[in-house]
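The numbers here are math on the coordinates, done by the rules we state, and not lab data. For clarity, every value in this text was computed on a predicted model and none was experimentally measured. Cβ atoms are built from the backbone, for glycine too; each structure is taken alone.
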Structure 1
Amino acid sequence: MMRFWEGHPELSGELLQVRDTILLRAASDDPCVRQAVTQLFASSGKMLRPAFVLLASRFGMPDRDRMIRIAAAVEMLHMATLVHDDIIDAAPVRRGVASLQALRGPRTAVLVGDWLFASCFALIADLAGDQNGRALSHLVARICGSEISQSADKYILHTSVRRYLRRIAGKTAALFALAFHAGAVESGCPGALVSLLRRLGYSLGMGFQIIDDILDFTCDGAETGKPAGSDLSQGIFTLPVVLALKSDDGQLAAALSRGRTNRRAALRATRIVAAGSGIAGARAAAEAYTDRAIRAIDQLPPLPARQTLREVSCQLLSRTY
């Protein structure tokens, strides 16, 4: 987290406060919960979602302590979804370290994920208005629907681009949009500005997820913390695969069909996708969403947070982890 935000010391300091808020809440609960949440922070990512809550709030008149706790609630929601993702996928690692379900078993991981969900809702109920409470409950339902859709689509060779985009809109972009929305609403931004920030979050989230899906093929795992082609090996066909299949001469489809039971075929499919035109097509899509986000950023009031958002948008597009 500190690596990504090192050029923004004020924001990185607030994100450390977000982390400490979550750890303090866990410390008041069962020792198992405290240890598990501490372990989750060992594999913590960039903390983008709480950062976006805080950045969006700067376009209004925020109560800083209150916004840090709202940002903590959004991060707990994100952490809960990651814990449950790892259980569903039986993932042994998360960002290069052992996942919670691998360390403590799926039963404990489920309970910790549920604790994070419950704590998130409790914080929002204490701090946020009805609008954000409703938005949060709708989001959880949407995330679950996207997970069901992803599970139903496993190993289906001819998933459409539209279906893929709808899936990541529910899994990733909706939470980015909620982070911006919560920060804007709870700091008293006017309606038009709230809508602009929410659209910005959605576009940024779409571009972010597409880049994540590209990195699954173009990185060796040292940076991303997971083996190359890990989604493909689980039958999750992301945009690079969907686009590569459109110009496939039959080799990729054959490798994907055998990859469900044949590790060598899955590795071959990963190499075909990495070397094919699907990567360039997916990158073009990520650039288009990022351009849309930057156009929204340029419409924001000329505050320091606007420049930070511009820099972060460019970082997310060019990142390698």
Structure 2
Amino acid sequence: MKKITLRSGDQMPALGLGTWKADESTYPAIREAIKIGYRHFDCALRYENEKEVGRAIRDAIKEGQVDRQSIWLTSKLWNNAHLSHDVRPGLEESLMNLGMDYLDLYLMHWPVALKPDVIFPDKGSDFLSLEQAPLIDTWRALEECIDAGLCRNIGVSNFSIKKLKDLRNRARIAPTCNQIELHPFLQQKELVEYCLGERIAVTAYSPLGSKDRPARLHQDDEPILLQHPEIRSIAGIHDCTAAQVLIAWALQRGTSVIPKSANPNRLRENYQAQNITLSEDDMRRIGNLDRHYRYIHGAFWTIDGSPYTLTTLWDEPIS
């Protein structure tokens, strides 16, 4: 399996299994994924399934299928734990749920802060502004979690170049990874190039278009990535699935990628995408599909009274 060497020297498997939206299928999916060969599992406290993820991994370890050192576990700090004194408890809750002593990578889930008693906001007063909960203060508390041995690497998710530069200029430990939405409709070339140039690994989430995301995140007449004629044409050339093309494309860009599936056949197909090499013409054709289209648009953070707007969230003009 291809691995990405982080600035710490740790090696993260480039292909992982995403666990967002996994429910009662989480335990069997993780067990099957380990049998297939997956070793990178992307989790988060807010996915509400870390207990099942941890139980599946621990059972696989007990049965001698794998050891903890060969597993890469990522989790994420939720938005209501951005105040300095809440960061370590947030990480410790994930460790408790997973039944693990440490995480390989811990990410700040969003550059958005909520009040400690809020899980999801329904009014403007549920938020904390970045003046009330500065990202650098949250980050310094994450640095202390490395010092305490609770995680080996720390990073961010959904961060722009502007926010990354600000963090890097003030941090003691530079971010080692930025997890962002990436697929042919949202290629974010400038952001990817900046991260890789600064030795910040990039992990692509929603690489298949996240068709199964919650209904509230869907938009009218949104494009369906897996059905795009170019993607299907390239899949035909390689005698593979559209999903395999998308995964191979992400890997050939030098990014990590975490497609989610609970179906054993699709888990196997996705894993086998590592063996597909796209041609220069394939990559050019896919490169032409960019339309800067976000499936995870972020508008849920910009309700009336929120201190956040789409412009300040993504640090780019919103048309």
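When helix-only ellipticity at 222 nm (-39500 (n - 2.57) for each DSSP H run of 4 or more, over all residues; to 500) is calculated, the result is -10500; to which of the structures 1, 2 does this value belong?
Of the options listed, only 2 reproduces it.
Match the computed value 2.5 of distance in nm of label points 7 Å out along Cα→Cβ at positions 16 and 184 to one of the structures 1, 2, and report its label.
This figure was derived from 2.
Taking mean count of other Cβ atoms within 10 Å over residues 192-199 as the quantity of interest, name the structure among 1, 2 where it is greatest.
The structure with the largest value is 1.
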